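Visitor: Okay, got some structures for you below.
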Structure I
Amino acid sequence: MNETIKEWLAKAEGDFHTASRELQVTELPNFDAVCFHAQQAVEKLMKALLIQHGVVPPRTHDLPQLDQLLQTACSDWSWPIEELRFITRAAVDFRYPGEMADADEAREAFVICGRIREKLLPMISAKD
């Protein structure tokens, strides 16, 4: 595994653990931040796998767009598009005034993130 992929993985893990910690906060939890960091973890893992397959990932936060690239580059990859759309929307929409994530949305984003992470991590380390 090259250093660039290792760095993407380290940053993804940082986002995952930040989302996890914030989800456990009992006083003034920031559910918007949980959604943001859950999406960021998934995005960085997807980009790491793209790089592993020789694809330069675009500068985007759109998980469905990254999903399309991964489906082309990696035959083992597939994920329900509705979940990728939800987690993308949760990260972007809740970062700005007008909408706020609630506990259920934050938990859902984190659960989706965790499941995607469980699928992607072995795929990334499999090509060592």
Structure II
Amino acid sequence: MTAPRFEPGPKAGGPLVRGFSGRGFLVDGVVHEGALLTPDNAKPWHAPALADLAEADVESLLGLEPPPEFLLLGTGAAMAFAPRAFVAALEARGIGVEAMDSRAAARTWGLLRGEGRRIVAALMPL
């Protein structure tokens, strides 16, 4: 008996983080100190302090159709927890929040988009 072959699905398009530069991210040839990523584009983001993060700071990521499954939140150079009010506001819209350091969030973005997952990311500077 042979093991079934894994047949990967089609690659999802969209922006790809190709590396890190100083405090920022190299996304499709452009360096962004902070970045907002959707399946279709990447935009620079002037991120607030993590403690001040509010739903309005990522509003451009939340109104997509179909809505994202969850937001990958890169919290900077170190992993930190997102403010409870921020998480509650997104969960009320049916969008989960996964917080991790920004380098891990950038790598996770590539993996999950490669699987075709409907996600968005907000990456704070390193």
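Visitor: Between structures I, II, where is Cα Rg over 2.2 N^0.38 Å highest?
Guide: Going through I, II one by one, Cα Rg over 2.2 N^0.38 Å peaks for structure II.
Visitor: Here's a follow-up. A value of -24000 was derived for helix-only ellipticity at 222 nm (-39500 (n - 2.57) for each DSSP H run of 4 or more, over all residues; to 500); which structure in I, II was it taken from?
Guide: Label of the source structure: I.
Visitor: In addition: Taking mean count of other Cβ atoms within 10 Å over residues 82-89 as the quantity of interest, name the structure among I, II where it is greatest.
Guide: I
Visitor: For which of the structures I, II does the calculation of distance in nm of label points 7 Å out along Cα→Cβ at positions 18 and 74 return 1.5?
Guide: Attributed to the structure labelled II.
No value in this document is a laboratory result; all are computed from the given coordinates. Every value quoted in this text rests on a predicted model; they were computed, and no experiment measured them. Cβ atoms are built from the backbone, for glycine too; each structure is taken alone.
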